[in-house]
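Structures incoming, each one as structure tokens.
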Structure I
Amino acid sequence: MKILVIRRDNIGDLICTTPLFEALRRHYPQAYIAALVNSYNAPAIHDNPYLDDIFSYTKGKHAANEPVWQAYLRRFKLLWRLRHVRFDYVILATSGFAGRALKLARMLAPEHIIGFVTEQAASPRIDLAIAQADGERLHETEDMFRLLKPLGISSGIPGLTVLPDQQIVARFRQSLPDSVMHGKGPLVALHISARKERQRWPVACFSELAKQLHVRYAARFLVFWSPGDEANPFHPGDDGKASLLLAALADFPAAPVRTEHLSELMAGLSLCDFAVMSDGGGMHLAAGLGKPILCFFGNSPAHRWYPWGVPYELIQKPARTVAEISVDEACAAFGRLIEASRIAGRFD
């Protein structure tokens, strides 16, 4: 049997799809199982042990230093090569009707296509269709798992799978100061960036929270952010905010982890005991790495995107704006998180 999972969305979406890979491998240990993703999110499933192959293509909007037509030409060549694999099943791992992914699947001419349909959108090309219905009330991971029902898999959702590059992990570990890597308290990831404005917690709040956690728990910190200049209209970053936070924590055990590549973010997060961050791709990476998480939610649906499979404390205010979360609320939530982790034997 040959199975291809198409997931062309963002990092968090892809991470929440990794349980499908494990479930497919367990149910069909001899099958050829592959994933087709975009080049931006592909590193998130690097070395996934349940996949035989990972194929990626570059979206037009992600093409850099080359004409867009070249990215489209490479995509066409890739799809032509995949067509010759002659897949038995192509799974459109997207919530709702995945029109664009269906176009890709049709080019591959598989025996069967599995995907969601809605009352407003459907296609006879999806011959193993699943009604979206109330699926959006489920967590993204639970919703995606419903796509395996036509293959005889309907229960036992595995955890998320994220594997950091151990060479990068070793490089980071060697470069960090001893006060950060070898202290007594928990090593906490502070990820200060968020794509949506309503998901951003002020730098001053991160600073005050870090100071309180150090006093209460002897916590140490790794600071993560999206690199770049805030004024860059194409790839805005938080270099300025990171500098402010690191300056405020100059007298505390805190170190920057500049992550130019997704693989570096994964490696850096793997070193930490806990993570503090807003909802987003980084949060799902931390969950895939098994980290207990204090997460801040703005206007995204918490029931759909909470950290899957790990201990977490989630704070979401009625106004759906992260900036309204107080440091005291965050500190209390972290206290509950660390106490639960101690009871569970995850942290001394």
Structure II
Amino acid sequence: MSGEPIGSEGPTTQRRRLLGGALGLAAAAAVPKLALASSQYTLRLATWGSPNAPQVADFVSEFQQLVAKGSHGRINVQSFPAGSLVDERAVPSAIQSRVVDIALTLLGSWASIVPTAGALNTVFFSPTGKDFQRIIGPGTPLFGAFDADMSRHGVRLLAALYNGPVVVVSNSPMGTPAAFKGRTVRVFDRLTAQIVQTLGGAPSTIGVADVYPALQRGTVQAAIGGLEGAIGLKEYEVGKDLLATNGLFGILMTGYVMNKASLEALPPDLRKVVLDAGHEAGRKASLAMVAAYGRELGEMHQHGMTVTELEPGSAPYKAFKTALAPLARAQEAKYPPALVKQILDAQR
């Protein structure tokens, strides 16, 4: 008993009320901090091409699920598919200017500013599908070097994906280096143009939409591109031969990149969630893409095309290797020796 009359407020009661008020204010002041700790973050993820392609379908949904689970719902990943927010060519500028936070990209499109991207877009980098993760998967020295190089330009590498070797669609067999001499061949980047020139052909840089009519009319005698794209464009209707280059012409790589500032705006624990999710979703997507490449070769055969694969050790494989050796040496000389050694050593 305090000895205070009922209905009155003595000094002790006043102190308790003031203390309780102070505690209440302290609790109220703590609410914004708690809310900040559990803030919702939104990341915008842009893709282009078919939403059903493995590099989109097998990455995006897995990434969204892993991020939602790892962040306990604190990060929402908004997906903008089929070039609805950023198209393929605009990705580098869109990522660097933070128009989007994360995007699917052709890794070769960074070659002009990122030396590692350029060195990987060469004929001396040609891993097989089964070796891809071992050579440049998350946690490997080569992935780390690529990520560090991108980071200098305000970008982080979340995933490197295997799109397979390029193919050559034509109306006559192109299974030897001599078959390229004097032929006009559609190319899509600097590397494929250099390959055609080295083999004695004339590169033509027509756009994707013009490949089908160009093959149909004979404006070009052959077209170099990705296997998935050749199927999507129905090139089997205007070409009867397909050469699967098996890495001798380099490989196609896509990947997912993230604006560095967007990543660093997250709390440290959520940064790890995003990076880990990108690495894991990338592994899954790459495996799906390796499997898809084999199925797609079979699909071209079913469409009536004659499919020729350059098998390692075969006479045609050795002939192309010899013919492209001067280009490989010139490309190696273009990049820092330490980077070239790292790439070559990783493939051994």
Structure III
Amino acid sequence: MGKGVESHNRERDLPIWWDYERTKRMNLIIEIATLNLLSPLILFFLIGIMATVVNSDLKVPEAFYTGYTMIILFTIGIKGGTQLKQGSFAAMVVTGIAALALCLLMLGLTYFLVKKVFRFSRPDALALAAHYGSVSAVTFVAGLTFLDKMKIEYESFMTAILVVMEGPAIISAIVLYKWLEHKGSGKQAAGLGHAVKEAFFGKSIFLLLGGIFIGLVANEEGLAKIKPLFGDLFYGILCIFLLHMGMIATQSIRQLRGYRIASFLFAFILPLVGGMLGIVVAAKVVGLSLGGAFILGLLTASASYIAAPAAIEDAIPEANPGIYIGSALGLTLPFNLIAGIPFYYWFAQVMQA
């Protein structure tokens, strides 16, 4: 009789324990989300959104935008290059192969989802596949900033992985488009060569590669002299960049008027699927640290809005820029910055447990 009562009490207590653990997990997610929302990067982005919503006359000069974009990309590359000096080449190669596979997987998954499920045209589907198979450097930096605040270490070669993940999906989508739509045209072949050049040697990848080269070969004295610009001022410049991005993102969303909201659910589905896939691969297959798994997941979840639009505009002219820029910049970027970062960090912790 006593044993039966004891067993019954254990069963009755189990839901209480489970509720306690669930509450702890929810509190952790809320704490991480609050920390992320109060980050200056996110606050500047939200102010940019608000400026456009209230029709403020706030504007960022085009020349200034070009200048701080160069500083941001150079800084990411230089930091990555200096870190690569202490990194493991073998681990970087394994992670790079996994990252490349994730890019191509996201390319195929995006194309299937938006073409077969959401019924977009082939040009629009391929353009979206290029964007969601590629990555966002700004989302990457926001993730690193978050890890720095959490005091979480990560592998030193992740900037090199960012470079690896930027171009392949763009090129693959363009090649597939040319093959499906314009077989045997010499003019189109020339267009393909231009698109390949734009994707691999366009501004973003070229500056990242240039920064990595500088970080690898420059001496410490020389790097110290450029640190005030490519270091101390970096996060302030990034905040202004995100203010501008908030404005552009809101304007891009306005271009989507006339479409059903349900037609763009993929802009939230794809980052969640990509983020979890990237973290699972990083943690269970490659064996990266908590910080490294989080970053690879965040990269897989992100969508390009600098390199991809530049290449796709010329290579797939039939695609609607409002759709691919509005989705990647107007929907996926803010989703990842505000909700995605805390969720991916939590999921990475679960996978590392």
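No lab work stands behind these numbers, since they all come straight from the coordinates. In this text the structure is predicted, and so the values were computed from the model without any measurement. Cβ atoms are built from the backbone, for glycine too; each structure is taken alone.
Given a computed value of 16 for relative contact order in percent (Cα under 8 Å, 6 or more apart), which structure among I, II, III does it belong to?
Computing relative contact order in percent (Cα under 8 Å, 6 or more apart) on every structure in I, II, III gives 16 only for I.
For the read-out volume of the Cα convex hull per residue in Å³, for residues 180-283 alone, a value of 92 was computed from one structure; give its label from I, II, III.
It was calculated from structure I.
Which structure, out of I, II, III, was mean count of other Cβ atoms within 10 Å over residues 100-107 derived from, given a value of 19.9?
Clearly, the read-out refers to III.
Out of I, II, III, which one gives -15000 for helix-only ellipticity at 222 nm (-39500 (n - 2.57) for each DSSP H run of 4 or more, over all residues; to 500) as computed from the coordinates?
The read-out was computed on structure II.
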